[in-house]
Structure I
Amino acid sequence: MDILSFVGLIIGLVAIVGGNAMEGGHLSGLANGPAAVIVLGGTLGAAMLQTPMPTFRHSFTVLKWVFFPPVVNMKEKIDHVITWSMTARKEGLLGLEAITDNETDKFARKGLQLLVDGGEPESIRNILEVELLTQEDKDLHAAKVFEAMGGYSPTIGIIGAVMGLIHVMGNLADPSKLGAGIATAFVATIYGVGAANLIFLPIAAKLKSTIKAQSSQREMIIEGLIAIADGENPRTIEMKLEGYLDK
């Protein structure tokens, strides 16, 4: 669980609501159903219009990574690679077969299976790099859905503000209806800008960071497997892979 995401979201919301209260405002003043419908519905619709269905579905699959990211433990994975290399050195590549069957990481399991099957180093690299880049591209496109929503949201908020002002101008003769129109106008702008900068853009950035971390770990696994295929010494492999710990 990513505590920082929870804390950041709470602090952002509390700062806005608390600041509003310090200025003498009330929470009810920020609650406006029509403005929420305009901004959230319009933003979601625009994102759906620009996004293919598989990407849109995947975006909500990876959304959970903001608060519950997949485990990326580079040091632990390096230890696994060293264990694989020592097993291969003592028992040969076929000795990795039992390890392959018990490996929970699908990417690592595929690489180990290629080793056990006697694949050439260059062939193993090509196969795994294609998978890495394909998965990375798929995940990044999903993250960009939220980035796009962060771009659309403020503009939709302005549309909501203009609609509210139109409502106001159409009811100048009836002062009792002016307040609701003005409230919708200003609250829609707050919703649009707030949603973009407190929710959508931070979500996109967090997802991209998580995707990058996963890709770095997979790159490290590829380098380790190729080194094993080339018969390098486990100590040499460890020293090579430790460079990934700084990423």
Structure II
Amino acid sequence: MPISAALARIQAWELGSMREQPKVKHLMGGRATRYPTKMLRYWFVHNLIREQAHRLGRPVRICEIGVDRGQLPHFVRDAGFADVAAWDAVDYRLRPELGDARYTRQIQADVDQPDFRLDQTYDVIIVLHLLEHLFEPEVLTEKLVSSLAADGILIGGFPVTPDTFQPWWQRRLRRRIDRSDANFGHVSVFSTLRVQRMAHAAGLKPEFISGAFLLRKTGAFIENFHFWTRLNLMWGALFPSLGGELYWSLRRPTR
């Protein structure tokens, strides 16, 4: 997707949905600024879900893998979006807080296991800040394709590194961590080029790719200002490899 097209889409997405998010801000902790840069992860996904429902012309079926405490459905509901036919949660650990998130189903599963599969098809599958924790993220991506409905989208996001430095930084991270590490740390590093290659290998079409911010300082006073968030988003769209974090959607072709 051309950078100009990503920028145009981002500029059309309103920021008001970030101002009033009491539940998500509580779950995130820290100072509740008006436009927390860290909350952009939910803002990107919310807008991509909303566009998918508009494209299909009906409520969407969603599967979210790696749900933490259910921040995303809280954000989407408080943003006023309700065109959801079903929203399933998949995680290796199901927290008590997920009851408040009102998922249709809660499925406990380890996506690293060879026999992991989803048992239904979905219009949207979300892997938000999940793939960077896996040693073989492309394997999971290819598995998920069979559970995407025709014209369905896979949405994700993670920290981004310029392609030149991606292999070096990944080797450095993996030297520090063992596959059995209980802290579930970062073991895979992504660039915009790796996302495109991952999509191609899985038979998906990159539809949207954008960085998120120039600078993030959680709780800083400047996060109360609309212009600062717009500046961060503009930087991320224009320079995705330098955008702090990368957010994307990959579409399964109808044919």
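List of remarks:
- For distance in nm of label points 7 Å out along Cα→Cβ at positions 35 and 235 computed as 6.7, the structure of I, II it came from: I
- Comparison of I, II - label where distance in nm of label points 7 Å out along Cα→Cβ at positions 27 and 115 is highest: I
- Highest-scoring entry among I, II, by distance in nm of label points 7 Å out along Cα→Cβ at positions 19 and 67, is II.
- Origin of the value 0.75, where FRET efficiency 1/(1 + (r/R0)^6) of positions 139 and 187 (r between Cβ atoms, R0 = 41 Å, to 0.05) was derived from one of I, II: I
- If mean projected area of the Cα convex hull in nm² is computed and equals 13.1, the structure in I, II: II
- Each of I, II could give relative contact order in percent (Cα under 8 Å, 6 or more apart), but the derived value 31 comes from I.
- Computed 3.3 for distance in nm of label points 7 Å out along Cα→Cβ at positions 107 and 163 - originating structure among I, II: II
- If helix-only ellipticity at 222 nm (-39500 (n - 2.57) for each DSSP H run of 4 or more, over all residues; to 500) is computed and equals -10500, the structure in I, II: II
- Structures compared: I, II; top value of distance in nm of label points 7 Å out along Cα→Cβ at positions 59 and 211, i.e. the largest, recorded for II.
Read the figures in this text as sums done on the coordinates, not as results from a lab. Worth saying up front: this structure is predicted, and the values here are computed from it rather than measured. Cβ atoms are built from the backbone, for glycine too; each structure is taken alone.
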